[in-house]
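Structures follow.
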Structure I
Amino acid sequence: MTPREPALKKDGDLLRVSVFWPCVGGILLIAVLLRIPMLESRPLWLDETYSAWFSAMPLRELWSEVPAYETHPPLYYSLLKGWRVFFGAGEAGLRSLSVLASVATVFLLSISGRLLGTGMKGEGVSLVAGLLLAVNAGSVKYAQEARPYALETLAVMCALVAAAGLFRASCGRPILRSHAPAFWTVALGLSGGLLLWCHNTALFVAFGIWCALGVAVLSSDSTHKGRMLALAFLAGTGALLIWAPFLPWFISQSQSFGTMRFWIAPMRFDLVSAWILAGGGPGPAALAVLLGGAGGVTLWRCHRPLLAGLCVVLVLPLSLVLTLSFLMKPIYLDRLFGWMAPPLMLLAACGIVGVFKSPPIRIAVCGIVLVASLRMVIYGYAAAPAEDFRTLTAELTARARPGDIVVAIPNELNVALHYYASEAGFPEVVYLPGPFPFLSQAGNRSHVGNLGAPQVVAADVVDLDARLADHPRIWLVTRRPDLYDPGNLVLTAIARMSRPAVELHFGLVKVGLFERAAP
């Protein structure tokens, strides 16, 4: 035992069952209640309709053909495919898988202190961290999206707990009799493998977790460093073997992505946006960082290996992605770092419990963070959707006349309109350059988001007049034409044969009605 690693508390030092589990139950209730509103009332945005599209495909196609043009691994879509069998393909049904993953993350963070045998104070820290995560606006946001980010955060949380368990158990301090180093090694390998299958950028996160474990081991005073590093290496090998079947696709996608035009550009705000998301909004994030700094001071005094590991996890993956984005290829999006919320909340909880000794003051500080976080959650509820395909399709169906036709760019609008435009009366749709996925073999195609959604080229509009000749009214639906039709080829071609009559906006999506002049 060293001064930097407090002795494992005896069972009598644990929080009473009658206190601990009701607290966990209350935290989970809060987490569920905050993640239920808006599940069905808010329309799916484009990326969520991708989830609906891919999860409806046969598994054979999903695992053999889709990775050729879709940049996300097929695991999440496969899980969602099975999920929708029981919970439906509606907005709430598709999103509820993310709700489950997010609530499970809150649960695991809340019980992590007891699971790791950290004693009464450690259990108190994990309960406070779980409460902070339950009301975290970033966590709530991605719990309400049919995307893989909530699942990725759960995988990160599992890997972090397993890494901490491996560190403690391999130091000769087994938490439970069944929790020998072998248990945590297997748990870390499995959770790391799951993490790698969640998202292509998860490779950076997994690298950060293993580096964090290595730094924690090397900064400890344990005499078992070689043993711990060997077990960490074994767990990492297991994670890579689990991920290995996707590796050829990953290499191919990485090569293709290098030549693909992406829609983002690095900005100075990128340096802080991940922290704002992980903290739950500007105000709560500022509080979380301040409290996290105080938590860092507390851990420096009592458990430096844990502090070193948390700092590496929070800083290294983000730094790598930002460096790559600024110096080589823009890939940074703040939503890729929603997984940072649990470790950041843990540091903030260490600050609350470690710095403020008086229970009333702790409650007051916690209350300030909770109020600020709830305010951001409510603000998120009230915010207008970035794009509203549900209203768009209803409006177009209501306004359409016999003989109308819709021209849509980019062709990935096929995915959203396929989900919402199922009612009778929706006009025929022409997707340019073709229905999604448009897998052109020609080398003159520039792709923006994935290899199924290319930019429009001049050849795509050569015969557009003939294709639309029998339609007196043309509806042009566009989303980010600056990226997919930067030369305004489609708009120019339609304007030559008709005049604009109506313009409607649905967030990022614009709808224009063009009418041919009477002969």
Structure II
Amino acid sequence: MIRALYAEDDPNVAGIVRTYVEHFAPDWELEIVPNGTRCLERMAVGGYDILLLDLVLPDTDGLHILGELARRNDPTPVVMVTGHGQTELAVRALRAGAADCVDKTSPQFLQLVDIVKRVQARHAEARAKRPVTASLPGRHPVTLIEGSAALASSISEFFASHAPQFELYVVGTTAELNQFFAAGAPTSAIVIGPNPHNTKPLEVLRQIHSNAAHLPVVLVSSRSDGETAIAAFKLGAQDFILQKPDYLTEVVFSLNSILRRAETERQNARLQKELETLNRSLEAQVIARTRELQALSLRLLRIQEDERRAIARELHDEIGQLLTGLKLQLEAGLKASTDTPLRTHFAEAMTIAGNLLEHVRTLTQQYRPRVLDDLGLQPAIEWHLKQFTKQTGIEVDFAADLPPGRLPGELETVVYRIVQEALTNAARHAQAKQAAIAITHQDKQLIVEISDRGRGFDVTRALAKTDSLGLAGLRERVNLAGGRIDIQSTPGAGTRITAEFPLAANGVAPLPA
């Protein structure tokens, strides 16, 4: 997806461009602003892949905006949108750093989408090929392509006298240029003179671009031709200078500016690379730490379940048997006694013992239902729903389509617990009269959905509360099991909780270790 910003004050042109983009580039996200002030505000926010910039805006012009973006070191490529008779301004914009230009009064404007794609490709290629090593020490080697020996000598003398920071190498013919590239000779920039032997300057520029697209190129022309200048910039030239009095001073100034900008980009690229390395290191540490915390939390949940299982076993095997024995003794005493008041006391004691025994059985199942360990997830949920409806009066529809065989014990426990917790929340807070549970599997996923028709709530506010232990517990259990949870609720419209867990091809997937 390309995220583009377009600064255009003419609502008719803006509307046409929006319609055109929606039709020919539906993957674009296009934002249109009516003036330069708003454009700079949005560019400061960032996140754009391309800026389409009208050359003339009601409060400023595109050249001013280009200058401001350069001051901010904003790397976003800019395509200038010009009008009829604005060729000279377009050249100035390209010299100022615009990546391309397009005339909105010509048929070329209908190629806007393709132009942006080409600019994006050039921008990505330049970033990929830009060297991130340190700049060459000492003098900067600069290659001059000039077929006139007299002019080449004159330029060399000027550089030797007025620009000692540059070491000038002269290439006179196309063959020499090919040898230059084949030998991999070091150079920081290339200057194409007015007479590059028998080859047209734009052809030389194409040759350079195909061999060394990352090298900055300054083209010197003896003809004041706006169309040629625009073509040169589109072919990758960083500057276009007319051969007029003192033009060599302008060439030196341009080279200084270009190489200074290149050095800044190299430094930024190096820092960016170091930052990415540091981020990867920190990310790896965070991932490792998160896994450790997940393992500890999962181990805690396992310990909790083991404790629940032990308590349930103690309640069933010890306290339950003692209460059963007590009840039998009371029954024996009741049968043996002929004293009416004593028989009444025996009967009352038997009732209390029976109630205690039933309560212990309920606690046993709540702590850890034996049916979950013995028969599996579906029978355990069916048993729980019967108890839940009996206690609350809430009817629950249950549908299950589980994979063949048993799921991992810990996954069965997690699913059982989130069903238990969700239904408890529905009974306590939702004032629901009906609920539904569906457990299915598809695409190597176990999907658990619990919904009710209760009063609902604000999910964001509920999760933000520090005492929202129910929802927090649900999320923690699902996340620790390697799953994902989605909680949807609206006041007055009920609640839907969806949890997804990964399954292996055979329907069995271990939980994180």
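Rule-based calculations on the coordinates, nothing more; no lab input. Computed from a prediction, not measured in an experiment: that's the story for all the values here. Cβ atoms are built from the backbone, for glycine too; each structure is taken alone.
Annotations for the structure displayed:
- helix-only ellipticity at 222 nm (-39500 (n - 2.57) for each DSSP H run of 4 or more, over all residues; to 500) derived as -19500 - corresponding label from I, II: I
- Origin of the derived value -0.83, -0.99, -1.08 (log10 I(q)/I(0) by the Debye sum over Cα atoms at q = 0.09, 0.11, 0.12 Å⁻¹; candidates I, II): II
- For P(r) over Cα pairs in 10 Å bins from 0, in percent, for residues 455-494 alone computed as 29, 52, 19, 1, the structure of I, II it came from: II
- Structure from which 2.1 was derived, distance in nm of label points 7 Å out along Cα→Cβ at positions 207 and 311, options I, II: I
- Test item: relative contact order in percent (Cα under 8 Å, 6 or more apart) calculated as 16, pick one of I, II: I
- Read-out distance in nm of label points 7 Å out along Cα→Cβ at positions 231 and 335, computed value 3.8, structure in I, II: I
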